Structure 1
Amino acid sequence: MQKKRFWLFLLIIIGSSVSSPAQYKKSDSTYKKCFVGTSLFVLFGNFDTKNPPQFFQLNVGYRLTGKDVLTLSFKTWRYAWPNGIHPFFNDAYYKPEEQFPGYVREFGISVSYSRFLWKGLYADLNVMPTLQYFIDESGERIDTGFQLFNSYRIGYHIKLCKDRFFFQPSLCITHRAYHTALPDGFKQLDDKWSKFVWGEPGLNIGFNF
């Protein structure tokens, strides 16, 4: 099911990009500078029954120019498998032997800078410090931690409804640049996997004002 969703995501990118208009012109002063948004994974990712993320994301952004954008994102989610396992390409995801003895709940505020390169094509650097709660199988919090989670993203900005809304399909490399020590049972499983994951999809939507 995860792989089918990934290929559907790629088809959306290809199909949407064909007729997408160009990004805002540098000389255009009429574009709306502010926006709010979220990820479509908030809408359909939370239906996952094996690893329910209970995911929430709110993006608040400001366009410095027609090509430069700053965004703050407020996020929370939970996960029961190591972040180093790719959910689409690695069959170890969802395997019982790779599951944590409980789950991790994270709260983060990210800062991202986006630069438009050509028409709607953009690159994005996202840095997110997070607070981690480690929950055991009985539902008790056994430890807390801190993580610095980075994303390096390439995507396409698609204007909708006369630029009132937008859609941004993307792919990124995620990087767990730093984290404090994990509790026993979590650490042994997490240490088996890379701090980088390549090709994670993004499906952001937003409203301009």
Structure 2
Amino acid sequence: MSGKRDLQPVTPGSEWPALALLLAMFVAGAAAYAHLPEMVPAHWNLKGEVDNYFSRFGGAFALPLLAAGIYLAMLLLPFADPRRESYRRFAGAYRAVRMGLLVFLAALHGLILAVGLGGPADLVPRIVPLLTGALFVVIGNYLPQVRPNYFFGIRTPWTLADEEVWRRTHRFSGPVFVLAGLAVMAASLLPSPAGFTVTMVALGAAVLSTVVYSYLLFRRW
């Protein structure tokens, strides 16, 4: 059976919110372009100070282009997946996470434009941890629905080798990612570098615990 038949079709009705958001990102970048400085703040250090810059074009369009690339990759990669038929079983979750990533990048793009247009320089480091935590909460809510595949989810040698290990690992990782996301959101209220430390520990613990859990399950199975 062909990959196109195996996968749930992508229709304008299901994808228009994502396409509208991508279009809005490009329109916002184009509208702001002439008003941006030659160098647009792009990165902040642990002290909340700007330490890297986009060009004017990068400030206006780097994140929209990145978002479009990620969106297209997430649409097309399943067709190359040997387990492409699995995507039909979690199509809604896959679409929700895809949209969550776009919302995250769109919000980040809006913050970059706001700073470039004269907004407070500390706007990005104050809000990005909240956005990152929220993204992890969204991903965690949908991870238990993900079925075995080679591109999306907790893909360790042990989850890929055994469907039961995959299922149980994703059931475990969902709440873990939600808790990590909530911890990151709470850490955004802490001063630097304490907030950054809590963020890294929470995210690292979430990832490491799922990897270790999948290994222990496989050894036990």
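Of structures 1, 2, which gives 8, 33, 34, 17, 7, 1 when P(r) over Cα pairs in 10 Å bins from 0, in percent is computed from the coordinates? The read-out was computed on structure 1. From which structure (1, 2) was FRET efficiency 1/(1 + (r/R0)^6) of positions 106 and 194 (r between Cβ atoms, R0 = 25 Å, to 0.05) calculated, if the value obtained is 0.85? This value belongs to structure 1. Among candidates 1, 2, the computation of helix-only ellipticity at 222 nm (-39500 (n - 2.57) for each DSSP H run of 4 or more, over all residues; to 500) that gave -3500 used structure 1.
Hey, distance in nm of label points 7 Å out along Cα→Cβ at positions 98 and 162 derived from one of 1, 2 reads 4.9; which structure? Among 1, 2, the structure yielding 4.9 for distance in nm of label points 7 Å out along Cα→Cβ at positions 98 and 162 is 1. Given a value of 21.1 for mean count of other Cβ atoms within 10 Å over residues 58-65, point me to the structure among 1, 2 it was derived from. The read-out comes from structure 2.
Since every read-out is calculated from the coordinates, none of them should be taken as a lab result. This one's a predicted model, so the numbers in the text were calculated from it and none came from an experiment. Cβ atoms are built from the backbone, for glycine too; each structure is taken alone.
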